[in-house]
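Please go over the structures that come below.
No value in this document is a laboratory result; all are computed from the given coordinates. Note that the structure is a prediction, hence the values are computed from the model and not measured. Cβ atoms are built from the backbone, for glycine too; each structure is taken alone.
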Structure 1
Amino acid sequence: MLQVRRLYSWAMVLIYACLFAWTVNHYGIALSVVSGTSMQPTLHDGDHLLINKFQFLLEKPTVGDVITFRDPSDPDRYLVKRVIGKPGDIIEIRDGLLYRNGKRVQEPYIDSMIEDGDFGPVKVRQETVFVMGDNRHRYASRDSRYSGVGMVPYALIDGKVELILWRPSLAASL
């Protein structure tokens with residue numbers, strides 16, 4: 001009888017631990033690895049990121065947030081981009097420069113002008129955000145400018161990138 005009770009106790013601990021881990025992974029924090037160059041110079045291929053999945057349960061993404069979201073054309077894949085526009089904003093690209101609501105956007109996080117040509121103006125729909133990669137070189141980022149991604153519905157947003165935990169290019173041995 002004592003062994004059955006002990007086995008039951010261990011089983012309950014294991015069940016609660018698994019439930020806790022699942023909850024944290026789905027609604028708390030997660031780890032992710034960057035695959036590709038669309039967010040350079042901010043994020044690099046292979047960067048290990050800490051994702052805050054709780055952030056957008058309480059509030060909506062804001063302009064400037066770096067977010068992860070399900071790829072609308074491939075639900076098994078996640079993308080990471082910067083929020084450029086929120087619902088109601090008018091987004092336009094002219095002569096390599098980004099404009100939001102008619103005003104030029106200062107983007108200290110990019111290293112080049114936008115090379116993909118003019119875009120818009122478009123109005124960001126309700127319950128969506130307009131996203132772009134920080135890499136503005138020609139064809140470097142699949143983002144809201146292209147039909148395969150488009151404006152990202154809130155329902156597809158997974159979380160906010162909070163921290164680069166590790167960058168392989170900075171790793172060195174002694």
Structure 2
Amino acid sequence: MGTDRTDVIWHGRGGQGAFTASKILGAAYTLGREQGSALAFPSFGPERRGAPVRAFTKLSPSSVRDRSEISDADFTVYLDRDLMSSVPARGTVLVNTRESFGDSRVVSVDASGLAAEVLGAPIANTAMVGALAAVWGGVSLESLYLGVENAMPERLWEKNKRVIERAYALAGGRI
């Protein structure tokens with residue numbers, strides 16, 4: 001992690017879209033008005049759907065050259081509450097849950113509920129992207145729309161943009 005770089009670790013299960021979330025954020029940061037550099041990549045083995053996976057996003061106004069996994073992130077995002085065994089020592093944590101935590105660094109987001117309402121399925125990844133963007137403040141809502149268009153099939157754009165917009169608005173008030 002460099003002083004001008006923002007690092008994000010995404011924790012999810014296979015099929016929950018952790019890598020897609022990472023790609024949306026990276027594309028938004030590079031294609032939108034931020035015009036920065038991003039690197040988005042997954043970390044998983046031969047596991048099947050439902051197995052724990054991680055994805056990483058590195059965002060910087062200058063070129064991102066470091067391709068190593070992130071161990072100490074500015075933001076840690078849990079698409080599945082069951083994957084969070086403890087709160088990381090540093091950074092802001094966003095968790096897909098209705099549960100409240102006694103730590104001001106932890107932001108609870110009912111992303112599954114929001115996604116179920118808008119998408120008809122509890123696929124939390126784009127809601128967590130919207131919440132992260134609002135809490136961070138480093139990427140605009142309009143840029144996130146470009147990220148969706150870059151990382152998802154066109155048939156999914158409209159509803160996922162709505163999910164992002166709603167989560168962004170909710171998280172602006174720290175949900």
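With distance in nm of label points 7 Å out along Cα→Cβ at positions 39 and 79 coming out at 1.3, pick the structure among 1, 2 it was computed from.
Label of the originating structure: 1.
A value of 0.70 was computed for FRET efficiency 1/(1 + (r/R0)^6) of positions 95 and 127 (r between Cβ atoms, R0 = 35 Å, to 0.05); which of 1, 2 is the source structure?
Working through the options, I get structure 1.
Using the calculated result 109 for volume of the Cα convex hull per residue in Å³, pick out the matching structure from 1, 2. Don't skip to the end; give the middle numbers.
Values: 1: 148; 2: 109.
This figure was derived from 2.
For mean count of other Cβ atoms within 10 Å over residues 103-110, which structure out of 1, 2 has the highest calculated value?
2
Consider the structures 1, 2: one of them gives 4.7 for distance in nm of label points 7 Å out along Cα→Cβ at positions 15 and 143 as calculated from the coordinates. Say which. Mind showing how you got there, number by number?
Values: 1: 4.7; 2: 3.4.
Label of the originating structure: 1.
On distance in nm of label points 7 Å out along Cα→Cβ at positions 63 and 111, which of the structures labelled 1, 2 is highest?
Details: 1: 2.6; 2: 3.2.
Going through 1, 2 one by one, distance in nm of label points 7 Å out along Cα→Cβ at positions 63 and 111 peaks for structure 2.
Out of 1, 2, choose the structure whose coordinates give helix-only ellipticity at 222 nm (-39500 (n - 2.57) for each DSSP H run of 4 or more, over all residues; to 500) equal to -11000 when calculated.
Traced to structure 2.
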